[in-house]
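None of the figures in this text is laboratory data; all of them are computed from the coordinates on show. Small disclaimer: the values here were computed from a predicted structure and weren't measured. Cβ atoms are built from the backbone, for glycine too; each structure is taken alone.
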Structure 1
Amino acid sequence: MTLPPYATLGQKIWHYTFLVICGLIFFFLIAPILTIIPLSFNAENFFTFTPGMLAFDAEAYSLKHYRDFFTNPDWQQAVSNSVTIAPVATLLSVALGTLAAIGLSQSHVPFRRAIMAIMISPMIVPLIISAAGMYFFYSRIGLQGTYLGVVLAHAALGIPFVIITVTATLVGFDESLTRASANLGAGPVRTFFKVQMPLILPGVISGGLFAFITSFDEVVVVLFVGSAEQKTLPWQMFIGLREQISPTILAVATILVVISIGLLTTVELLRRRSERMRGMTPG
């Protein structure tokens, strides 16, 4: 954002003050991440910077924690569980969330605001409450400690993100396109895949990425509804802090940060593509 040439002195002072405040907030949010990344290369089994690291001694840095992550069977089993749980939960979230968003975007649906509030409640209610509720519910129906139970729990947490992103994409959707498709003889399913889906696809993918991140990083719910066989990567990191005090979690955290940055960059590119497709920004 640039100042117009006719801006007054007060406006210029506020503009640069606002930039400084934003910079300080950004630094406050990003500082913990910037601290973890160099610590993951510590040659010692410490969670603090050693004198050699502060002096930039090459011998004080090592990839030992990364090697431990890729060779330790406990960590690899946790990665395997996360990789098998998160994609399935994401697919369920995308399928159910997209259909819910399309249905709730119709003005004739009764009580759609109340239904929307209920559908996105998992991202508002504290996770510990959701986890406790799922634990008691799953215990009664026999899903406690099962793979399916964890997948369904993660899908429930990811659906609100899909609903929000797809609903935002549908705001600029031209309903006359679906009516034209129906007039030309296309059924609802064909209209959805040939007309609606290509236009809302960026929002669907964005919601899917958010649902994947939510499932991949979630630890509270899986502690309640999962068992040792469903020990995910965040669960293993929690154990590394509580029981083993393993610095390997620093390497894992760095890898997850890199993955998250890549996914969020993809989300931003898809958002811009969606805006261009809907004519909101110039190409």
Structure 2
Amino acid sequence: MASPVSVFRANATALITGAASGVGLAVAKLCGSHSMNVILVDWDKAKLEQAKAAVKTKGYVEAHSIDVSSLSDWDTLKTAVEKDGRKLDFLHLNAGIQFTSDWTDSAYFKKVFDVNFFGVTNGINTFFPHFQDNQGEAKAIIVTGSKQGITNPPGNPVYNATKSAVKTIAEHLNFDLAKSSPSTSVHLLVPGWTFTGLTAQRGVTEKPAGAWAPEQVADYLYKKMSDGKFYVICPDNDVDWETDRKRMTWTMGDVVFERQPQSRWRDEYKDEATKTMDKMKLGKNQID
């Protein structure tokens, strides 16, 4: 069976949402560097045109402005993509938004789920036939998650919930397609601290020293796909892989040991959490 990374090949066709900036644009450039055809999808028409000019490839580059929460927009996109019998080889469902509100704001809940969750499932629903029953050349579906959907820190419950939900969807998609379509791989891309458009929205205009650039995330995705990994948990310049592993392990312990949720941030557990993670030794398949 071909390696998942062999999807990066000349004349294969990639479609990436949230492609006008950040990680999406970096992955688009990665695809272009392998002479793939690149279809950029975003809501921001002006930034899309800039992104289109920034992607260099021996194939073609085209851009489509859609609202990923709208099924009718996805239907329009499907019609455009499938003209002349085109099929996708690479689908990266990356579009996302992040902002905060309060527990009384139902519009906040709906908006974030519409984009972050349904923006993913709409894309899967629309283009799933391009990837099912694939016994030939490698194809791939990438879903962008978040560490907040795994460790669930306080402060942004709806964003965390959407990213937890897409993690679950990606895991099921991987499991199902591994049986029915062994030449289609599915990967959950989980960036660490990355300087993107979302970061800029929070008032940070220059890349902090601790953050990765989007291009580093794209390169790490390529490496982990080369290794055949589903979970692509990116480190950054402040948090390494071992620290991520310990934090994720502690979080699951809330369930296993019946602690209060989000215990790492509760005063009564903070010292225990710090001491336990400091002593924790994680082997490849076990905890010592």
Practice task
Could you figure out which one of 1, 2 the value 9.0 for mean count of other Cβ atoms within 10 Å over residues 107-114 was computed from?
Solution key: 1
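State the single structure among 1, 2 that was used to calculate Cα Rg over 2.2 N^0.38 Å, for residues 139-258 alone, giving 1.12.
The value was obtained from structure 2.
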Completion exercise
If you rank structures 1, 2 by relative contact order in percent (Cα under 8 Å, 6 or more apart), the highest one is 1
Handout entry: Comparison of 1, 2 - label where Cα Rg over 2.2 N^0.38 Å is highest
Key = 1
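One of 1, 2 was used to compute helix-only ellipticity at 222 nm (-39500 (n - 2.57) for each DSSP H run of 4 or more, over all residues; to 500), and the result was -23000. Which label is that?
1
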